[in-house]
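Enquirer: Have a look at these structures, which come just after this line.
Each value in this text was obtained by applying a stated rule to the coordinates, not by laboratory testing. Everything numeric in this text was worked out from a predicted model, so none of it was measured. Cβ atoms are built from the backbone, for glycine too; each structure is taken alone.
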Structure 1
């Protein structure tokens, strides 16, 4: 047994330390160059809001492994459940000899996802795999081919999901040709929309998107509309109120399957169990992954029974989909969210972060926008006194924070957004300290 990991930031060496530098040299010699890393350190332990590296540095975690360790890394219920399961059996393949935990995860997702209608669930490995299967299911149900996605979208790195993703570098550049019958519609980006209302009218933004879809695709050709309720990699873009509900209504009226990609927003991350809950949007299909299993690889498509049951028997599945270790972890992670009140905790984190960031924005006109919900918060950085994106500033602030022992991620179509995804197990003290570091960093980065 390890001693408990102290929940304090501690710099034993410069970042990176000597042992991390040695391991990075080994990585360069052994791992494909296309696999990059944000931080130049190698982890040995993680718990609560801290990641410890091989040199003994303890870093404040504002990334959660890109929204995966929502319940905290090494969450006690998850550790216990996986330990018990690994001693029983590691794999049989659900398609060969099924096991109860897969069914239990499906039952839990059917219960927790938006809407009271009859539902079915299928389990997979990654978010991208689940998105692809949602498209397969929608096509099977509608007997149509076209799929519409949105500006600034991110849906994955497989061939189909690259076509669905908006940003070229680093996700798509040089990897084409891409899957056909994928179309893009304008999204709602309140900070950058140029509509007369300043981008705050979600219904008007939806009308613009619908007009584009009807003109360029045609509702009768459209199998599915796939959208992130809050766009992740695109910049933590929260659409204007009314945007998502209007799109969902239009889809229902035209027999189009409305698919919510909640890979990053799901499981208490945004202060609701799912981001769709915020405006009462009930998707036909909902895609989940990341925070579902406390760090183990698992994803799911959950939706209306008549849609989910459309594919023929054997048309869905995969060797590892719903692996028993991941299912055990998922049941424990969901229990942690519900029993430990983590939805409320996400709202508390928002209440701690956003007021401080808004104050900082009043002091520094390089902070163009503060946005997000729950423990999914972002700051969009711009050139002073403008809305011109400043990706150089975002990179400099992130790197400076890294050297100070705070893990901060960047994102955005323009690469100018700092995103904060703390685990919900982080303490108020660590969160406050991380914001202190961020504020100090901004004051030291030249204008």
Structure 2
């Protein structure tokens, strides 16, 4: 991609004239930036061409803020599929608003963006400190969620009717696109309502965001599935353990799960094409070497081997064929045609993983993300998602974050590490 400094610039609702109520804190200046690229060649090229290196605005509390905490009203919405950490993020935003800034009026909107359309009849709930005090202990989202685009005009009508000053939208790529449409409609109406995104995607596929919450919990839980697959595979003659993990278009969970479990002998992801013959040859080679094989496949891998679908889900995503079931049926059949009778056990833990509470690392990450979102909202930032880049929290303009989907680089360190760890051929076609 060819990027310009303008694409990294953050929208601001207006001049910040209110003194921050925060004390004993280090305030962040607008000039504080985080480099997008930090390699010497990129920095030298920018300097030689007389341009500033590309950089993100640093997240954090501002000394002067846009909203008066005594007169501000905020709302939180969770959208899309379930993911570990949703409740942690909601709780962090509520605690940040109430305890850090003294904001008394925080609403939770029910069932995703449906909660912003009056005709659905979902009543918002008041989010007090007591109401969210325990929610991080359970999975899912206490606010409920949904998929599907809602008219931005209707959603902004509801924001105006409720008197909302800042909307916090917790979700993935589709949620952020919806939040951007809301921000555009707000701008068209010349309203002073901030829209702040918090990146939630178990697939870790939001661009310009180093990692999203829920991903670490998902990888840790996936290891339980791969270890079960190993036990099953190693306990049978010519045993195969096949595990399907999340990852519609990006194979990050599958790749990290393969690195985390040395018993995995093959990892199949959407970014690296393969053929059924190539997979079976490699599986049989692994069985010949170890007596068994453990295979991970991401849900979006190998879609070219399946019948094309003309159906879409509520979010507009094409409904993918089930590569796990396909491989479960075809691998034994093709192995037998090669004179090898195999015993294949298939594990799909997707919904069990999605519904888990966040692990310790994700819980801490959600807390910091939520606080960064609150700081951005109170400062009058809008149409941005808070992210992490080079271990520092940043403000990423939503149009930049949704401009492309983050994918595994098959020439990069992650995939090269997977190939080394599994011992699988680079080309499985």
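Enquirer: So distance in nm of label points 7 Å out along Cα→Cβ at positions 226 and 258, computed for just one structure, reads 1.8; which one of 1, 2 is that?
Expert: Traced to structure 1.
Enquirer: One of 1, 2 was used to calculate Rg and Dmax of the Cα atoms in Å, giving 23.4, 77; which?
Expert: The correct label is 2.
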